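Heads up, there are several structures right after this.
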Structure P
């Protein structure tokens with residue numbers, strides 16, 4: 001993957017959509033342009049977790065504007081991630097398809113733990129280097145991420161279902177501020193923090209850092225109204241809550257530095273921050289300019305420099321689940337070799353080819369992780385792990401694609417009906433299944449060059465005749481494989497060559 005001199009990150013948050021474009025110089029990223037729009041997507045989420053059409057319309061309009069700025073960007077230079085609201089919305093899949101069209105680039109839904117990792121990564125890159133352990137708290141529109149780590153390494157990652165948009169609507173929806181409402185909001189948030197506080201405290205930290213819009217807005221209000229001398233303090237938060245109670249409602253609130261777009265979500269964000277300070281015994285918190293989009297930019301830079309977090313995650317899974325690494329490497333090498341050979345017969349070379357090859361290689365490395373649970377039906381266990389485990393660096397879509405390939409790498413193909421269908425997916429699966437068959441003996445005996453040509457929904461596999469004659473068991477397995485593909489409705493023909 002070539003390195004780009006300009007990168008772009010788009011954060012489809014529950015409160016705001018943000019885009020940051022940065023220039024890469026000597027391993028650092030310097031901001032060139034920033035766009036933000038308070039879409040407030042979470043406010044359009046109904047009780048049954050369906051996004052309202054007006055919220056969808058606002059979101060798509062913003063993404064279309066962002067897309068105009070991104071025209072001409074290379075595919076690998078842009079990454080768009082979506083967070084909590086699109087993690088839970090029932091109609092998110094349809095929205096994401098249209099969002100990708102408007103933006104011009106695919107939108108990935110990331111897990112809460114992956115969001116927390118990227119937030120920490122963004123904060124760490126904008127802090128002074130050092131060995132001090134840090135607590136990072138990021139209050140978003142629909143969720144709050146809490147991380148303890150040191151340097152660039154997160155140690156504890158938590159994602160809580162508490163956000164400034166949801167809490168503002170739930171406890172302060174009519175725009176009035178009462179002691180009872182603040183008490184209920186803070187208790188509700190404290191109950192969420194209480195669940196994770198013990199694990200965070202065991203790690204300990206020497207400094208607390210707030211990131212993203214809520215923390216920055218609170219710090220600005222505290223400093224400009226002289227509730228705090230610098231950053232966020234417990235005393236300053238108490239003073240701000242008193243100011244809101246004195247005003248009685250959002251329409252009567254008069255504070256220096258209070259932006260109009262922050263008023264609807266201020267009380268909910270304040271209640272959550274008060275809860276964090278209380279449960280985690282924080283007295284003072286500094287504020288970082290680093291946030292999710294910063295982390296996405298540096299993670300993107302790592303991918304272009306072959307420092308892909310996904311590679312590290314795959315290797316960690318191989319070790320964690322006791323995978324036969326030699327066998328996994330054999331299958332991965334052969335599967336990707338088959339994929340690259342005769343690839344132009346399927347489609348013209350494109351930027352997606354490298355992504356497909358990497359996905360195939362990772363699936364091959366991980367196809368046997370389910371053996372750690374049971375040999376019987378291990379491919380199902382492997383797919384389950386890949387579907388549900390926290391995999392740093394991977395989006396939900398990528399995890400689902402991995403799980404699909406691993407589930408289909410052996411056994412009956414009937415189970416794949418509805419899961420795969422386009423030519424690329426069929427070829428990926430065929431490459432993985434054929435590689436697994438050819439290395440079924442789990443030995444180091446050389447495997448000859450085989451050719452796989454895929455045209456529409458059919459495969460043509462060419463194997464040296466003398467090698468097949470010398471390996472009758474493999475020849476039998478390939479005949480069985482051909483029959484399975486034929487039953488699936490995607491014919492596989494095995495032919496020999498001299």
Structure Q
């Protein structure tokens with residue numbers, strides 16, 4: 001009996017031991033939690049964020065790439081928490097149901113705006129406040145700091161002036177500078193910078209100011225080409241320049257008139273070439289003509305301005321017109337008797353005679369001659385020749401006429417010139433001087449678009465290869481010694497007044 005009791009007790013103990021062992025196995029079944037901590041809105045990884053669970057298991061910190069892992073988490077429901085100074089604490093719930101289960105989560109942590117500092121007030125760097133004689137293109141620079149290194153600062157620049165009501169506003173700048181272009185001469189500009197970090201209220205700088213230089217008294221104007229369109233440049237003899245007309249307005253053939261203190265030029269309007277005037281700084285452009293200037297090729301046509309600056313002469317195919325600079329008083333002056341096109345004209349300083357170049361629709365069958373104001377021909381300079389010609393310009397006394405002629409006599413559909421020379425024709429003696437020959441024009445090149453200097457001591461013109469595609473340059477030849485001097489590279493259609 002005693003043995004039976006011992007055996008029963010032993011069996012009961014073994015059963016209880018087995019039951020306890022099974023409970024212990026169930027309690028140690030575990031899973032794994034993986035995740036990454038990033039900044040909300042930018043997805044930048046956040047390191048050193050504290051990650052832990054409730055109920056408590058293990059506390060870990062996110063790595064350089066924002067990742068973290070907690071292993072051997074007993075199965076069950078947990079609240080997982082991520083916290084780091086400067087960010088709002090974030091919670092996520094997970095459920096581990098199966099042994100060896102891996103749960104992945106992403107914490108997007110938002111900035112704790114209550115701890116975020118405002119950016120500093122933007123500080124002027126350049127130009128200095130109240131600077132004067134500033135160029136028409138200027139780099140506005142400033143400095144600004146933010147104690148919160150992860151904040152992205154964005155700037156708004158506002159520029160006003162004392163000339164008109166135009167306001168320039170540039171938003172969302174991330175660099176601490178802005179290159180301001182196409183300013184006006186003699187104008188005071190006011191500029192202010194506003195900075196925001198996207199969290200705190202925007203911070204404004206003081207209002208700074210600077211004044212541009214006055215309009216220079218440039219006597220040279222010429223044309224450059226960009227993307228198939230012409231624009232005009234104003235320059236002094238040292239090639240200190242500014243852009244007179246904008247890139248998006250096809251403008252060419254500048255002519256300065258000292259008496260009116262205006263500059264005339266041609267501009268395309270609705271497919272037609274019209275005469276415009278503007279102030280020496282390019283402001284207040286005014287369309288003079290309604291009947292357009294027209295000939296066989298817009299790039300070859302030219303017009304003339306009276307010395308007193310009150311009237312223009314220009315041609316529309318076979319007709320020569322006279323018009324006041326304000327656009328009034330249009331008069332027909334002359335019509336070619338054979339219907340040939342008038343491509344160029346020049347008016348003598350005393351207003352007594354007009355030089356004309358006529359040609360057919362292809363630019364050939366050229367005739368250069370002088371008429372009086374009644375339309376009578378008083379002198380023929382060039383006729384009955386093959387090849388291209390042009391470039392009419394009277395000397396100050398009206399006794400010399402400058403022109404060009406392609407002595408090769410070459411003619412083709414694309415109006416290519418092979419050997420164009422400058423000539424000076426003396427209207428008193430009928431003597432003709434080949435200026436290109438005596439000044440040793442480079443072989444294989446053309447001399448084009450000549451103009452006398454204001455004192456008739458020099459001639460300014462364009463020299464370029466006869467291949468029709470090479471760059472053009474503006475050259476000066478001194479009449480006393482026939483010496484050539486390069487003035488302006490990559491330029492054409494010069495004016496010197």
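We did not get these values from a lab; they are worked out from the coordinates using the rules stated. Treat the numbers as computed from the prediction; the structure is a model and nothing was measured. Cβ atoms are built from the backbone, for glycine too; each structure is taken alone.
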In terms of Kirkwood radius over Cα pairs in Å, for residues 85-356 alone, which of structures P, Q is highest?
Q
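Comparing structures P, Q by distance in nm of label points 7 Å out along Cα→Cβ at positions 53 and 413, which one has the largest value?
Comparing P, Q, the top value of distance in nm of label points 7 Å out along Cα→Cβ at positions 53 and 413 belongs to Q.
Can you say which of P, Q returns -2000 when helix-only ellipticity at 222 nm (-39500 (n - 2.57) for each DSSP H run of 4 or more, over all residues; to 500) is computed?
Numbers: P: -16000; Q: -2000.
Structure of origin is Q.
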Distance in nm of label points 7 Å out along Cα→Cβ at positions 141 and 397 - structure with the largest value, from P, Q:
Q
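Quick check for you: by FRET efficiency 1/(1 + (r/R0)^6) of positions 229 and 317 (r between Cβ atoms, R0 = 30 Å, to 0.05), which of P, Q is greatest?
Working: P: 0.05; Q: 0.80.
Largest value of FRET efficiency 1/(1 + (r/R0)^6) of positions 229 and 317 (r between Cβ atoms, R0 = 30 Å, to 0.05): Q.
Using distance in nm of label points 7 Å out along Cα→Cβ at positions 109 and 205 for the comparison, can you identify which of P, Q gives the largest number?
Numbers: P: 2.8; Q: 3.4.
Largest value of distance in nm of label points 7 Å out along Cα→Cβ at positions 109 and 205: Q.
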Which structure, out of P, Q, was relative contact order in percent (Cα under 8 Å, 6 or more apart) derived from, given a value of 7?
Q
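For the read-out distance in nm of label points 7 Å out along Cα→Cβ at positions 197 and 261, a value of 3.4 was computed from one structure; give its label from P, Q.
Derived from P, not from the others.
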Among P, Q, structure where distance in nm of label points 7 Å out along Cα→Cβ at positions 341 and 437 as derived comes to 3.0
Q
Using volume of the Cα convex hull per residue in Å³ as the calculated read-out, with 235 as its value, let me know the right label among P, Q.
Q
